[in-house]
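Below: a set of structures, written as structure tokens.
Derivation of every value follows stated rules applied to the coordinates shown; laboratory data play no part. On a predicted model such as this, the values are computed, not experimentally measured, just so you know. Cβ atoms are built from the backbone, for glycine too; each structure is taken alone.
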Structure 1
Amino acid sequence: MSSLMELKNVSMTFYKKGKFLEKEKEIKVLRNINLSVEESEIMVIVGESGCGKTTIGRIITGLLKPTKGELLFNGNNIYKLFNNEQNDFRNNVQFIQQDSYAALNPARTIYQSLSAPIKTKNKKMSQKNINERINEIMQLVGLVPAEQFLYKFPHQLSGGQRQRILMARAITLDPKLIVADEPVSMIDVSLRLSILNLMSDLNRKLKISFVYITHDLATARYIAHNGKIAVMYLGEIMETGSVKDLITSPSHPYTQALFAAVPIPDPLIAKQQKKLPIKSMDVGDLFNRSEGCPFFPRCPYAEEKCENSIIEYVDVNNVMVRCCNLERVPKWEQVR
């Protein structure tokens, strides 16, 4: 059976032409991305800022068309669908933005924001049924009584309440997949857990698949403890597998460095911690990239072949690792 959503050899290149540049520069934001999301699954995409996580999210939702590669939904290439099939795809795949205030129309009440997609999809639905549907959705996202929120404007709600409204708007169309782009990064720490629990509940009750985009390893582990994770660096997936397997024993040098950078709250243990296993703190350049590993300039275990060779994935205990020099990389127990 085919996956719910699949990216095949997806690459995304932007072109930049400055005032004093003779020709356009290629910015290879994504390169040869292969990723699949199954039904009722939570997939986490984690990596530092600027690695291409949001670009993948926009491609999955159809907001961007990749320079190269295919996006398959239920086994069908979405770029070859007819108009009615395109509409079904857009209804089935929804996007939750990071900035909840910017994502909601400030001139519309919450009721207007929620009722608009329902009316668009179900043109013959009566007003009574629309109201019943909205009340049902508000209960699902934990905003009760609904009357207390529906006739307010976005600026009259807290950040956590606005994020729940974005969740509510996304599920009005009964989607099969929701892409959540750092949905808790702009919310108070005390409220993050409630939003993550809400996403887990929607995944369990409604069987909605989630692609959760984040740079926070703690929230990634919490929400997808039974799901999959993909670790990105400079537009490429370095390592991917189940959350349990990958977090327990990361194999790629970048993943090890990423996990080692997580602060330890106990000062006695923190003092004993080893230095980060990287050569430099400077992030690489997206211009004029070599064919090899993008982590080459910072990797302490890199050799010449890493810079110029096309790197294939290696299966390490059911985790796919994109590294050609794993024999030199120490085990995670030796690094941390």
Structure 2
Amino acid sequence: MARATTTEFDDADGETVLEVRDVEVTFDMARGRARVLDGIDLDIKRGETLAFVGESGSGKTMLASTLMNAVFDPGVATGEVLYYPEDGEPVDILDLNQRQLNRLRWEEIAMVYQGAMNAFNPTQDIGTHFKETFDAHDVDRQDGLERARDLLRELNLEPQRILDSYQHELSGGEKQRALLALSLVFDPEVLILDEPTAALDLLMQRNILSILYDIQERYDLTLVFITHDLPVVAGFADRLAVMYAFDIVEFGEARDVLLNPDHPYTRLMLRSTLDLTMPLDEARTIEGETPDPINVPQGCPFHPRCPAADDRCEVEEPELRSEQGSDHEVACFYPDIGRERIPVTLEEDEI
């Protein structure tokens, strides 16, 4: 398993809002034990936007759920997820009981789950979803609705029309923004967004990202952004974690990772990303399939798909590490060979 060897977990300066230490998630299944997170170590800085990218099945959403201790049964999460509130002592989220979790979720850490198109109960208007949330947290409905109306206005929506509408009466972008308002009603410190721009057209994607940038500044939020789409995070994220086979394989400042990708997987993802100006004959895909969580390949889990792999990669797993003095970490024995065999050119003005 790849481990970060250069990160110091120390909140003495107040910069860290979440520490993730040696976090694993496993599921016991009829055909064996599936490990869907494999020893994750990282820190999340207060006020930053940290993006997790990778193919479907890489572990991104499972990591997001673990940050809220929301892994569904029969999954078992182990390790530590330490939350540092602005005031008070740190708490290990994985040790909280259900009552404590109910207070932490929404009030301290909120999450917008994937699938805005189907996120709301179609038999209830949007206002009822807000009212039920206020009831669950012992918040006065009238006070809560005033807060909801203010948020909806800030998200460029007409409050009463949205609150009186059912989900089928709203566009995809309106539903996504209504979900954002619902996630912000208790002024959380951390907001986790799972594929918030999925199923939206390009114009609405840009609109949602612009809104997220504005609300982060306005409410001093820490954003954890989950996506499979690298262009979405370009110019938006502060730091970038690339996930493969339920672990982090590259981690660093977003611009550095995108302009100087070291892991062959990151380079292949960038090369396979389509844009409107790319000729079809230049389009590339990543050959092979993502690993089965019950049968992850020995050695480097990416070696069956990697153009730079050799015999060492088949038996030995590289640690996530950086060059001395650098914050850019990579889990690869041969980044130089990867750069040679997988050419990628991304210009500064594209980020």
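Where does the value 0.65 come from, among 1, 2, when FRET efficiency 1/(1 + (r/R0)^6) of positions 31 and 223 (r between Cβ atoms, R0 = 41 Å, to 0.05) is the thing being computed? Working through the options, I get structure 2.
Here the criterion is mean projected area of the Cα convex hull in nm², for residues 95-286 alone, and among 1, 2 the highest value is seen for 1. Comparing percent of Cα pairs over 38 Å apart across structures 1, 2, the highest figure is found for 1.
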